[in-house]
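Next up: the structures, one after another.
Values in this text are rule-based calculations from the coordinates and carry no lab data. Computed from a predicted structure; not experimentally measured. Cβ atoms are built from the backbone, for glycine too; each structure is taken alone.
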Structure I
């Protein structure tokens, strides 16, 4: 399979090729995406609770997101896309790497889930005029070529009154030590070269991008790793991993 075309706006071709080469590993919980599997429960809780609060839903309902339209940008193999579908949302998954989309679609079929997977960039979908209740940008911002252009395209996909949830890495000395040197070279959680620390995004920078596109930030939480339990939880420490939710005015 060929990856999606390189864009002068958002797609970084080297990043697309790296994730395309890893497409067969997305659902291996002991492989290079193992930490994403472990982070997922905290991410899902954060997303579900905020969307239910914003759209007036019961977070304890099995189909708490029923009727909502969600687009998951940079969906990879569908690790977050599938839980959103299981919660009842109508979900579209976008990724620039066709190989990842093939893996995601195959896994969704095995699980009996109906998800609209597309090999596309956010600006491709925005050009159609389509909008969604929710846009998810999870662990993708630090891999794009042009964050400002990326948020312009992603923001255009959110309907007025809709929400965007972003997860990314903070650009701090602590994140350099833990998320770059530690995760790649010491713990070997991900292959060396997976991240470029210079592309990590400070919360203030992320908030500025969102405000520029007409969003108001409503919450900021850290994702904190607990080595003894080998688990992740939501917390107040945003020095490394963090999540932000914003609503379109």
Structure II
């Protein structure tokens, strides 16, 4: 899958921050990556690389043109489809606008993970459609230059669907946890949860909301005004290494 807005060597990806309402504030689902995967042994959000067949998946609530406009790309629906697919493959949570789930849901999830079943074909066969209205675009991160593997990742917020349970897969993921953003940041500071920079910045942003609804409303405002592409740059100031983001002083010259 290619995207004309980014370098061909950078892999388009999609990530979903799954939220659920709790008395202490919104909790989000964090998953631990297998040591042999990209960003192995770190805690992150469910997600992965956009695949060729993702663009063919049926999406309710958003046209192809609207998706392209929302994400400022020529392949908007592919990102949305990849987000829903990766969420299902990694956690078993299915964002669908259809009423009934097929009885063999877990078997189909395993086949998708093994690569023996095509996502769009299965959705057609099961008469399922992705509910794209449940994917709220809010952030866009590109891996800095100089790293071996680079990704252009669109981040989406989504509510945990009622009646479903999240269960991490046992291949790409080794663990999972529901935590508030503040709890996750505390665990990271104590050294209990390794995280990469975009995950940390996302948690810091989410820590400012006291409800899932408030976070989603903020995400929709960001999407409406235009999400800024975050391409971090590392600089050394007075002997100290710092990470600069668009809008920071000195970013353009770095």
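Worth a mention:
- Taking volume of the Cα convex hull per residue in Å³ as the criterion, the top-ranked structure out of I, II is II, with the highest value.
- If mean count of other Cβ atoms within 10 Å over residues 124-131 is computed and equals 14.4, the structure in I, II: I
- With distance in nm of label points 7 Å out along Cα→Cβ at positions 204 and 228 derived as 3.5, matching label from I, II: I
- For Cα extents along the principal axes in Å, for residues 36-155 alone computed as 38, 31, 28, the structure of I, II it came from: I
- With relative contact order in percent (Cα under 8 Å, 6 or more apart) derived as 19, matching label from I, II: I
- At a computed 3.5 (distance in nm of label points 7 Å out along Cα→Cβ at positions 60 and 92), which of I, II: I
- At a computed 17.6 (mean count of other Cβ atoms within 10 Å over residues 12-19), which of I, II: I
- Label whose coordinates, when distance in nm of label points 7 Å out along Cα→Cβ at positions 20 and 76 is calculated, return 1.8 (choices I, II): I
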